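Since every read-out is calculated from the coordinates, none of them should be taken as a lab result. A quick note: this is a predicted structure, and the numbers were derived from the prediction, not measured. Cβ atoms are built from the backbone, for glycine too; each structure is taken alone.
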Structure 1
Amino acid sequence: MIRAKNLVIEFPIYGVKSRSVKNTVMHAATGGVLASNAADRVVVRALDRVSFEWKDGERVALTGHNGSGKTTLLRAIAGVYEPAGGSIEARGRVASMLSITVGMDENATGYENILLRGAILGLRKREILALVDEICEFSELGDYIHMPMRTYSSGMTMRLMFAISTSIRTDIVLMDEWLSVGDDDFSEKAQKRLMALVDDAKILVIASHSKDIIRNICTRVVHLEHGRIVDAG
């Protein structure tokens with residue numbers, strides 16, 4: 001279950017007084033609402049009193065223009081951003097596919113990066129070790145798994161990070177657009193693995209501009225504008 005009640009996410013902008021932007025607030029075409037707080041400090045209100053409750057079985061598509069708050073909402077669910085007001089709660093193990101390279105150390109080997117990334121994803125060491133063979137086989141890196149990641153091509157790095165991130169069975173999957181990695185052969189294998197991860201998850205939340213993805217996968221569309229939910233059906 002994911003529940004938000006009057007959720008507010010704000011980013012303070014230092015060195016700018018509210019008087020200098022008061023005439024631009026009503027004319028902003030994209031991004032969150034510009035506002036000021038009690039200290040006369042300018043803030044970008046990226047999410048403005050957002051409320052919802054999504055339960056087991058939901059496949060939620062977040063839509064809206066760039067800067068509407070889609071990625072901010074995903075990061076709030078993942079626990080990256082602390083609410084400035086209201087609350088956000090996610091019950092169940094969350095797999096964030098928002099940045100699958102977080103925790104990567106280019107001077108460490110591929111094997112060592114499996115352990116690092118697994119720890120960041122909240123796994124115990126024994127849980128990570130149980131997945132190592134599967135990750136190595138799926139990534140198709142061979143003996144490169146014991147080489148420093150600085151020797152990898154960008155494609156090799158993405159294959160390894162994708163293999164790690166999709167190896168964990170989870171309750172809630174968060175995605176910022178549908179992932180696609182590797183050449184044609186690997187990409188086909190990756191798409192099957194990603195669909196299996198989504199099918200096993202209890203809740204999927206994906207920010208997407210793809211009508212095909214929304215139509216074929218999602219059960220609910222939530223449309224955001226300037227940090228507010230304006231439609232949910």
Structure 2
Amino acid sequence: MTRILGTLYLVATPIGNLEDITVRALRVLRQVRVIAAEDTRHSLKLLNHYGFAARLISYHDHNKDTMTATLVAHLERDDMALITDAGTPGISDPGYEIVAAALDGGFEVELIPGADAITTLIASASRREIPGVESGMPFRFLGFPPRKEGAFRVLFERLHHARELLVIYESPNRLVRTLALLGDLYGERQAVVGLELSKFYEEIARGSLTELRAYFERAPIRGEVTLAVYPLS
């Protein structure tokens with residue numbers, strides 16, 4: 001008898017505004033009976049908004065070692081969706097382990113793309129030409145940078161002469177410190193900071209690393225932070 005395998009759907013969810021979800025994502029979330037979510041309380045707002053009745057299972061960094069096998073076992077019986085608090089699962093969010101385990105088990109993995117903070121900020125940052133680049137805005141996404149200063153400095157010293165826009169995520173309480181460290185390493189390079197992208201309090205601030213540090217030392221820093229640093233001009 002042929003074994004019927006389920007499909008793991010990686011569903012990108014809105015990074016803020018609940019209207020920023022695709023028709024395809026809505027269809028998948030409506031048809032699956034189980035959704036693994038980074039924060040079930042947070043994801044319940046999205047499901048309630050669109051009237052979904054799927055069962056939510058908690059899957060995050062603190063339980064992924066034990067829950068991965070449970071989720072893979074569910075794929076033996078049915079399809080399942082994986083979502084995170086915002087954006088695409090596996091991009092600086094839980095997801096890598098379950099994807100690897102699903103593929104190792106012979107299951108299909110299908111990505112349902114959608115909004116993300118990386119490209120949203122880059123589109124806002126791509127107004128400055130980079131010498132030697134004919135068109136477009138090449139970038140390098142680094143996720144969340146190391147918290148320890150030594151490791152942070154090693155990483156960005158190695159990227160000092162990179163010709164791409166360097167894009168990172170950062171927490172609100174570390175933004176000023178990160179801008180200070182980058183300013184110490186890169187001087188007066190230009191940068192762009194995006195806060196609460198697509199949300200009510202969205203803010204995009206542009207300027208040198210020094211100017212941005214001074215601004216955010218006195219301005220409120222709300223929610224998620226995406227930061228892009230231009231290469232040497």
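Given structures 1, 2, which gives the highest value for relative contact order in percent (Cα under 8 Å, 6 or more apart)?
Between 1, 2, the highest calculated value is found for 1.
When Cα Rg over 2.2 N^0.38 Å, for residues 13-76 alone is computed across structures 1, 2, the figure 1.16 traces back to 2.
Thinking only about distance in nm of label points 7 Å out along Cα→Cβ at positions 101 and 117, which of 1, 2 has the largest value?
2
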